[in-house]
Every structure is written in structure tokens, then in C-alpha cells.
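Alright, structures below, take your time with them.
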Structure 1
């Protein structure tokens, strides 16, 4: 493996810990609060999680310690998509284990949850962990999206835990992965296993958060990476003054990435999926909004601009949501009949006969390439793969037609050249910012403390994140506390509730107050690359979203 000079320097970075965790382990006190509930559906969840529901919030403080010290075997799993800082979670967990007892072992299960099911692991040694401190990616042990959901899978996971005499399993993942962690903790408890299960909050989408999980790790680094790229494009656009750039960003269910990137860079237009759905804004209205901004800027001689679009936007536009739902349903029911349609024309005729006239009219109005993307191979749930739909090209294509008409009518006299981009994988495995390096290390160390306190069914929680790291508060909350019931595959299932952009929240309100000005004026901000060395105000800065949500005035 070739190592850059920057990475060599980053190996030496010592992540900062909350004060309560920075001393001797014998001076860490774990305090338990009152019993907890759930987001909703409390009684039903209580029946599903008979052993683990309602546990108290745990908090750590400096004082007379009450942790159990012993040699432990712990397994760790990286689950789901990559997020910057995952290796530092493992490093914090490793250092806590070894600080307590140098004979403790940390086993990294390979390829995600399937590694636990199949008993495939590597032992994480000091030499191995030192190669991955403060690095991006999940390549130390790999990740995967396997869900532990069948009786056979749960039984295999228990067999692996027993065979390796695991005291705990730490699952590093997003909402689905941590829902899986809660179910695994319940299963182990039901079967009298001595293996505890602890989660850590990961997702660059930023939709795993609440009052105890202020942000998921990786969001900070990913959005700063995207914002650097957006800023670079803005500077190029403002230099050439001849292109409109339409940038689609990660975020299928929530628009946190798009909103934070907008706050950092001040684009001319940024769509927020939650607002589109709340106000039932149609596709034609979205195109009208873009056309208005383009015309106003053209009047000033500025035939260029930048627009941000969330990845999952099409599922929030009312008529597109209805169209996608009808396509998914009819293809599921008549999959064999649809499968033999070997041309787009045949598929189009099939849809015309099987979906509503209203939805077919929408299908027939969108650019051909986008229509074809709606009919791509389905995902494992039988649904359209939204991430493969080039929404930026959908809007560009419709805008070109709209602007031609406006030019013909004499309303628009500018020129329109558009370029589309998708920023996704560029941010998922970036080298973590100082914030994520510190936050992830603290989450991993806190996971060890939860294990040493004999707790199970918890997720590591580090709060007060707008303060210096030394003043952060650490602890853990029951995974069931974040849950509700949602309909999945025709049945109600326990899931951790996704946190969407709050339209009454300070981050959105701040964006809303400025966007009309940004749409007409060139107000671009160029954030530049993530900085690792220099003033704390630059290097340790949190996201604007986090500051607006939690900063004490």
C-alpha cells in the first residue's frame, strides 16, 4: 500500500476525547437515568423487545469508577455504505479494550454482518490498527449490507458469538444497521447469551439523529468534501460565465446534505425534497422556478449558475411519486409479462395499458433517457433504483424545452448551456476531518465503556458537539428509544425513525431567508479543501447545520 505524505502525518494525529473519558478507566463513572420509551408505537415495541425495551439513558462522568475490568473478546462490524471516520471508531474501541486489559482481543468481522453469520474475521492487532488511524474508507475489514433477519441467520450469529466467546459485538452502521443491532441484542438476551450488542451512529446522509445523537459520523467530512467540489465548480462557472451546473447530491430519504452544502456555498438554487413534498410542488412548478431564476440572471447578463438537487427528489414530487409507485406495483404483479418486453417501445405500450392515464401522461412528458431509467432493473425490494435516475438531466431536459418556448415568446433573451454532475462516492471514503476523527474515536471509546458497564442494546452517544471536544458529553441511549413501526413488505416492522429536514428548524429557515437573494445575485462561497492543520476555528469547525441546531447563544 502506497502512503502519501499527508497520510503519514495524519497517523500521528491524536484524536481528542471528552474529559470524562480522557483519564484512567478507574475514574469513569457510569450513571443510569430513568426508564425510556420510544418515538411511537410504544406498546407494540415493548412486546417485540421484551428483554431490552425501556432501558435507561447512560451517561459518563469523572468520579469514582464503576466499570468491570477484565480480559474481553469483542467483535466489530462495519455495516452499510462507507462513511469517513469508521476506522477511528474501531481505533477508539481498540484503545479502550487494550487500556483496560492488554490481553483483550478485538475481532473484525469481514464484509459486514455476513462475517458474523459466517464466522469470518481477522484479529485487529496494534500494527494493523496503526495503519488505519485517521484514514477514510472501510477497507480494513470491509463492509456489507446483509441483514440478520431470518431464524437461521440469528442462530448462526449466536453460534459465532459462543464459539469465539464474545463478550460483545459492536455494529457500526446507519438506521437499518442499528435496528438490526437492537434485534440482535434482543435475540441474544432471549437465548441467555452473555454477548452484549452496542451500536454506533454512521451515515453521511445525516438522517440518523435526535436529541442524543446530534449528528451521524461521516456527515461532516462528506459535506465538506462535496462543498469543496461545488465551490470549485462555482469558481469555474463565475470565471467562464457560460454554463449552468446542475449538481445531484447523495441523500435519498433526507436532504440534509443538499441543505448543508447550500449553507456552505450559496448556490443560485437548492431544492429540498421535504419542502417539495410538504408543499406538493409539481415537476412543472420546479421547472418554472428554475426558469424564473435563469431569466432574471440573464437580464443581468449572467448566463451561468449553480443548482443543487437531492438524490431522492423524484420520490418527493407528487406526480413522480405516484408514477413510480404505479410502475413498481404493476411490474411486481405482472413481472413475467413485463420481462419479455425487450424494447422500450414495448415497455411503453405495456405501461400505457396498465397504469393510470394521469401517470402515463407524466411518463410520456419526461425526457426519453429518464423514462428508460424508470424501467431499469429493480432493487432487491422490487422498487425503482432511484439513485440511478439522473434527476439533474430530467430538469435540464425540461428546462431546455421551457426556455425555447420563452425565447420564442420574447420573454427570455439569454443563452442556456447546462452541465450535469453527481457527487456521491467522492465523499463516502474521504479522509476524515478533525471533527470526524475526534467524534468517531470518542464514539468507539464510549462503545467500550458501555460494554465494560455491562450494558446491551445501546447506541454510543456523544453530545455537545459544538463545544471543544474536551467538553463533549459521552454516554449511550437504548436503541429502542429511537424506534417506531413502519410498514415494510406488507407488515409492520420496528425501525429507527429517519430524521428528515425540519422545515421549521433553524438550518432550513436560515437557508430560506437567503435563497431569493442567492437565486439572482452571484453570492458564491468557495469553502476550499478540508484543513487538518492550523487555527482550531478552521480545522475543528463543525457543520453549519450543527451550529444552528445546537449552538448556545
Structure 2
């Protein structure tokens, strides 16, 4: 028993020594272990404290107030109201804003000289300057009301661990203990697996997210995403994969980088994450995240008012997970993102994948234009996919046509598909429309130019779902033989000339089967009844009024 007692006493002595200020960079005496220390002064506490004639603030402070007017942290997502630094924070800043000499203490009538001629704290991560807009906010009241208003903060009444408030306020000492450097940077707790951050921050969805649990590590290629970290995996680095509490490159929300996408591409560039998103974003047709900086805001309207795209428009990094889903339900990769539903109403978290697409491609005043001159021109994809239309590709609901013999199993007439079954990165292991060599961000080739020679390659997109042999070689009906083979093979007329791949509003008689003519190729028929019209006469029968490729249909009947 005595051996165990003395062993425990020995371990406690080692721990106490490791936590002593004597062994930390805050020992600024001549004998201090850090690179910054006095030339000859051997007292340790004097640089912050004095037992007599101290500055009029606790704890027996031996330095003057810097008297600075600091630039404060600002963010559209903060519910707190940071004020000019006070309490413990202003005491820390008497050294860490770099304006007062390190040796300027109240109890001495002369400066304590520092080795190497150093006066103020040198430029670096410890010198915060007077611009605190890129640092975690301090000197604000953190109470139950704030926690309730934010919705993702711990109720401060339950803060019974190492994170403590100064009165009711968050100060530097909530995260830093100036006398104890056991965790590095004088932190009160380890940042391993986001432990320190999670005492206060309880982000919705975080515990089930991939960024919380991923064991992915740097594979040695490209950039090291954690050059200053001792942790090896995404999960271990946690919040600091993206956030930097001091000196953040993207000040708002203390992001590590500005531009915003660099916070994602630190890992999603083939160096950590399994899928190389950056390579897709470098393709000719892409959601160009590089073209916009500081436009996206988490508090912006669900309907995009100003055209832009950032990774976080489609992905919520605190929620994203690996859950699979079936169309139209959103997969875990895009869970927790704002959207617009089929009625055009804003929603705080999507249920279906198409609700993300509708943010920019439906009711947005700056939505992209169409790629084809259509007889019935529409750029609002929400209206194109509306289940009340006479025809549409089945993104919101199963299609109207109950007999589509060309469908490739397991697809059938009741199937629903994703927008990303067509719009996605080509030749990529990553899902989603990041970038493609095919316009407009198509997963496979889809030729729309008139007089295109038919081949599997030319219409590879269509032939992912529709059997090519059935389309061009089916002799079972005159309709199939005449309409499809005649047009796309013999006359080299692309699918796109007759069919609108999203959907068509209008009459069930005239706009069934996605019929919406490309007016750069097709015009009104000539003659007394000159018009541009398809008339659906029933199953595999119909007639057209049009003029195309030098041929006048007035009408042309298919039976």
C-alpha cells in the first residue's frame, strides 16, 4: 500500500509540475523556457501581478489598460452582442494586442528589458492586434436567453466543466488558463475531437455527421490540411478542419480561409477525402464556386436573390453524412440544407433532392436561362417538373405515360429519378453536379446540334435509361420505326429537337411525351393551316404540323 501511495504522490507531483506556469511561455523571466523572455529579471509573476500598488482591477493586475478601440467580431449568424473587451479579456490584451511593452509594469518606474531588444509582443499568432474581427468573440453576455435564441448553444447553467464564464460573460479565460499550458496554447481543455468547442457549441446534426466521425487522414499528396496540428484525422481535428479561433482568414464565422470553398478543398482535393471534388470543379462546365467570394450567407433567403454558388449552398458540413436514399428523398450528403419545395415555399431543411435545385433554378430572379429555343420557353424548372403538367421527367412524381417500352430495368413507368441522374460530374466517383466536360453539367454526352449522326456515344445520357435498340431498331410498331429511327438515324435529328428533357406545361393533347419543339430547327408548317403543333391521338399514334429539314408536315400522321 505504501508503494502505491508514494507512486500516486509521485504522479501528482509530475502533473503539478507540468501544469506550473514556470514551465510555460508565460514565464517571461530571464529563466523562462520560451523564446520571449526578460534579459535579467528573475521574478515570474511580476509581468502580470503585484501584491502592492496594483492597477485597479483584479487579480492584483500589474499592467495598464491598453486604451484601444478594438474592431469587434461581426457575423450575420451571431445572436450575442460582443462589446469592447473588458474583464479578463482586456487584461490579456494588455500584452496580446501588441501595443504595450511587455516590460511595462505598474510596479516598476522603468521598463523591464527583454532579451534580443524585444519590446512589444512580436508579430505572430499570439499578437492579436486591435482588429478582433477575425477572432472568437469575447466580452458578451452568455445566458439562458442567448442559448435559447441561438438554438445550438449549451445552457450556461450547465457549464460545470473547465469552461467557465467571467460573471455572465465569455472572456478569453473561458477557453484559456494563463497559468496552465498542459493542452497547448493555454487551453482549458483539449481540442481533440472538438472537445473544447463542444462544451458550448452543440451543432444540430454534428454527432452523426461524417466530419465528426471520419477517420480519413492526409495521404501525402497535394497540400497538408493540418500543417500546424498534431492530430492525424478529420475526426480528431474536428471543428478546426474549417474554423480557426484566432486570426481566421475568413473572419465571419472564423473560417480558416477566404475564399469559402478553400475550407472544403483543403480536404476534398484528392489529398484526404476519398472523392476529389476539386478535379470536378476544374472542368469546363461546373458550379463555379471560384467565381464568387463573400456573397453566400447562411442567413440568406432560401430562394437565391443574387446569383452565386458555394459548397455550403448544397452541403451542410455540420450535418452531412453517408446515409443513402432513393429518389426523390435527399441523401445524407445534402441533409440539413435550405430549399424550396414544389409549391415554391421556402423550407429550412430539404426532404427531397430537387428542393436544393429549386433554390437557384426555379423562382430565383437571377436563375440561369435555357439552353434551347423552345416553342414553350420556360426557365423555372419547378414549373417544368410540376406533376400537374401533361408530361415531365419523373423528378417530383412518377411520369404520366403508362407505356414506355424503352425503359431499362429496374426502371419502370412508376420510377422516380434524381436531378443528379442527369446533371452530375462525368467520369467521377463523386455524386452531384460539381463539374463536367458536357454542358450543362451533364453526367454523360447529350448532343443537341442538328444533323448529329446517331450513336450510343452521341446520346449516351438518354441511353442510360432508354434502351437504344428499342429506340432505333424496334420494328414492332410503325410508330416506333417511323418516328424514332426515321428522325434520329435517317434524318440525323437530335432527341432534343422534339423533346424537352425537363417537362412541358400546356395541353395533354399537344405537350404529351415531352414534346416542345426546338424553334431554331423546327418552324410552322407552310400552307393554309400553317402551324407548329403535335397532336397526340392515343397510344403510339399522333400527327405533327411543322416544317423541318426542308420537309413540310401539314400534317404528318404516325400510326
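Out of 1, 2, which one gives -3500 for helix-only ellipticity at 222 nm (-39500 (n - 2.57) for each DSSP H run of 4 or more, over all residues; to 500) as computed from the coordinates? This value belongs to structure 2.
Among candidates 1, 2, the computation of Cα extents along the principal axes in Å, for residues 42-201 alone that gave 51, 31, 30 used structure 2. Comparing distance in nm of label points 7 Å out along Cα→Cβ at positions 74 and 514 across structures 1, 2, the highest value is found for 2. Among candidates 1, 2, the computation of relative contact order in percent (Cα under 8 Å, 6 or more apart) that gave 8 used structure 2. When volume of the Cα convex hull per residue in Å³ is computed for each of 1, 2, which one produces 200? Clearly, the read-out refers to 2.
Read the figures in this text as sums done on the coordinates, not as results from a lab. This is a predicted model, so every value here is computed, not measured. Cβ atoms are built from the backbone, for glycine too; each structure is taken alone.
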